[in-house]
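There are structures below to look over.
Since every read-out is calculated from the coordinates, none of them should be taken as a lab result. Worth saying up front: this structure is predicted, and the values here are computed from it rather than measured. Cβ atoms are built from the backbone, for glycine too; each structure is taken alone.
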Structure I
Amino acid sequence: MQNKKEGIINFIRLIGRLKKIKRSGWIRKVGVKEPESVADHTFRTSILCMIMGDMKKLDTLKMLKMALIHDASESIIGDLTKDEGDELQKKQLENDAMIRILSLLPKDIRKNYSVIWKDFQDKASVEAKIVREMDKLEMVFQALEYEEEGYNKEKLSEFLDSAENSITDSDTKAIFNVLKRKHKLRL
């Protein structure tokens with residue numbers, strides 16, 4: 001059995017893979033040559049969560065932890081898009097990967113992060129719902145940046161439509177609408 005320090009080292013190395021895993025939706029659907037990594041996406045999602053959590057007076061620390069681990073399973077299973085296979089199968093793959101990843105951590109930390117992961121998966125708390133919306137909002141920011149780089153606006157519209165259908169929070173919707181107007185002005 002590995003000791004705590006080795007487990008933490010292995011956890012950090014495994015999570016570090018996210019810096020090299022490219023977001024596959026941008027490649028497959030838009031043809032982006034050098035897309036953001038999952039770690040890039042996680043970073044900006046976390047910043048959005050920090051701001052929105054503080055703005056809404058929510059449990060920002062919980063949101064940050066949730067945002068930082070929300071795509072951790074991709075360090076094992078890769079970046080699977082919505083249209084790749086069965087949604088229940090994808091969720092099971094993610095859960096199995098998270099169990100494996102979190103098993104590397106000390107028991108008390110593992111339990112805490114497992115609760116946060118389950119909350120995120122089940123959309124059980126207000127914080128989980130907002131983190132999911134920040135995940136989508138980050139995608140909108142990225143789509144607009146790819147649009148500015150000259151990538152196909154019509155193909156990028158799919159990402160905006162997906163976000164629009166997922167965002168229900170009034171503050172998030174207001175930010176989304178400003179971003180959408182910027183997109184529409186360029187069409």
Structure II
Amino acid sequence: MNSKEREALMKEFAEFSQSPSAGIESSIAHSHLFEGIKGRLFPNPWKVFGKIALIHGVVGFLSLGICNQFGLNPFNVSYSLADFFMKTAGHSFCMVACGVLFLATTYFFSNLFLTLEELESVRRYEWLQLGTLTLASLGGFYFLGAELVGVFVGFWLLGALIGGVISIEGSLFLRKIFSA
């Protein structure tokens with residue numbers, strides 16, 4: 001939803017909520033109902049980010065089981081997608097591919113738990129959320145003892161941002177197609 005559509009929807013919503021023919025006698029119930037509708041149409045971006053962060057924590061941790069990153073192997077698996085990526089095209093490609101996988105899985109799984117309006121809110125604050133999640137992830141890796149090396153961190157960041165943008169746009173596109 002672009003800004004003109006959003007403004008038009010807000011204007012229509014305001015007009016509707018002010019109309020005397022809304023059919024609700026109690027002004028308390030009237031305001032409560034319209035606040036609920038407004039909250040569903042325009043979700044609080046902080047609440048949406050909280051949901052994304054929770055999903056990211058779970059999915060990100062689980063994704064380390066299939067693609068070890070920065071030397072972290074929490075499930076002590078003997079083979080990882082990182083091994084395949086390194087054999088395929090080297091360490092730099094591995095870092096980009098692991099970054100893509102790490103953040104893309106978060107937004108693809110969030111598509112299962114968020115409403116269409118919440119996904120549009122994610123898209124509205126896309127770069128802020130992507131930046132925050134990637135930096136928080138790197139901080140978490142560092143906290144867990146990962147070996148962060150400058151150039152490889154840069155490649156991982158690039159992959160994470162690419163994966164995040166593609167998965168946000170792809171999730172929203174798929175959701176709009178299947179919800180119509």
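General observations
- Structures I, II were shown, and distance in nm of label points 7 Å out along Cα→Cβ at positions 77 and 93 at 2.0 was computed from II.
- Among I, II, structure where helix-only ellipticity at 222 nm (-39500 (n - 2.57) for each DSSP H run of 4 or more, over all residues; to 500) as derived comes to -26000: II
- For mean count of other Cβ atoms within 10 Å over residues 53-60 computed as 17.0, the structure of I, II it came from: II
- FRET efficiency 1/(1 + (r/R0)^6) of positions 69 and 157 (r between Cβ atoms, R0 = 30 Å, to 0.05) - highest-scoring structure of I, II: II
- Source structure (of I, II) for P(r) over Cα pairs in 5 Å bins from 0, in percent, for residues 37-100 alone, computed value 4, 18, 23, 19, 17, 13, 6, 1: I
- Source structure (of I, II) for Cα Rg over 2.2 N^0.38 Å, computed value 1.05: I
- Here relative contact order in percent (Cα under 8 Å, 6 or more apart) was derived from just one of the structures I, II, and that gives 27; the source is II.
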